[in-house]
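**Q** The next part holds the structures, each set out as structure tokens.
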Structure P
Amino acid sequence: MPESGGETVIHHRHWSPEDEERREGYGYAEAVAVRHPAVSVRPSAGDAILFDPHNYHLVRQNEGKGRRIIFSFFIAVTGRGHLTV
């Protein structure tokens, strides 16, 4: 992890169609979710963060030295009840 920055922020808000007017390229303006409760997580090396990706989330910019490397994937339950990765 960098010396500071790099936190993952997860908002208690899912996407809705009216959010499309605030799309900024790949993501959305932070103002879309700012009025909703959020949690900020600063993981250490080897930590895992599991959350519903339907919730708005972002990663803060690194400040200072160091870098943050992530590996992401999705876990789901199929219609037949099977866990899939």
Structure Q
Amino acid sequence: MRRVAEELGVESMALYRYTASKEDLLDGLVETLFLELEDRVTAADPPRGLRSTLHSLAREMYRVAVAHPNIVSLCATRPLMVPLA
């Protein structure tokens, strides 16, 4: 939390005004990742069938993971904690 606060230029305790705990902040990051993934898949060409849908989802997940490499391990440890997962 200190590093996040430092990055934002605030005191670490100020973060708790917006999130109840570090766990909530991490869940929010994972949820944001899945929202971005959903936006990317929705913006892509409409898939034709299950195989095409899964291929599109995998391709966009790869692109999101490349854009945000530090969050991949977080998703592996918290995949079922947010509704969109």
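Computed from the coordinates by the stated procedures, all read-outs in this text should not be read as laboratory data. As the structure is a computational prediction, the values presented were derived from the model and not from experiment. Cβ atoms are built from the backbone, for glycine too; each structure is taken alone.
**Q** Quick check for you: by distance in nm of label points 7 Å out along Cα→Cβ at positions 23 and 55, which of P, Q is greatest?
**A** Working: P: 2.4; Q: 4.1.
Comparing P, Q, the top value of distance in nm of label points 7 Å out along Cα→Cβ at positions 23 and 55 belongs to Q.
**Q** Next question. Assuming 45 is relative contact order in percent (Cα under 8 Å, 6 or more apart) as calculated from a single structure, say which of P, Q it is.
**A** On the way: P: 45; Q: 33.
Among P, Q, the structure yielding 45 for relative contact order in percent (Cα under 8 Å, 6 or more apart) is P.
**Q** Among the shown structures P, Q, from which was the value -20000 of helix-only ellipticity at 222 nm (-39500 (n - 2.57) for each DSSP H run of 4 or more, over all residues; to 500) calculated?
**A** The value was obtained from structure Q.
**Q** Assign the value 15.0, 48, calculated as Rg and Dmax of the Cα atoms in Å, to the correct structure from P, Q. Can you show the working numbers first?
**A** Numbers: P: 15.0, 48; Q: 15.5, 50.
Derived from P, not from the others.
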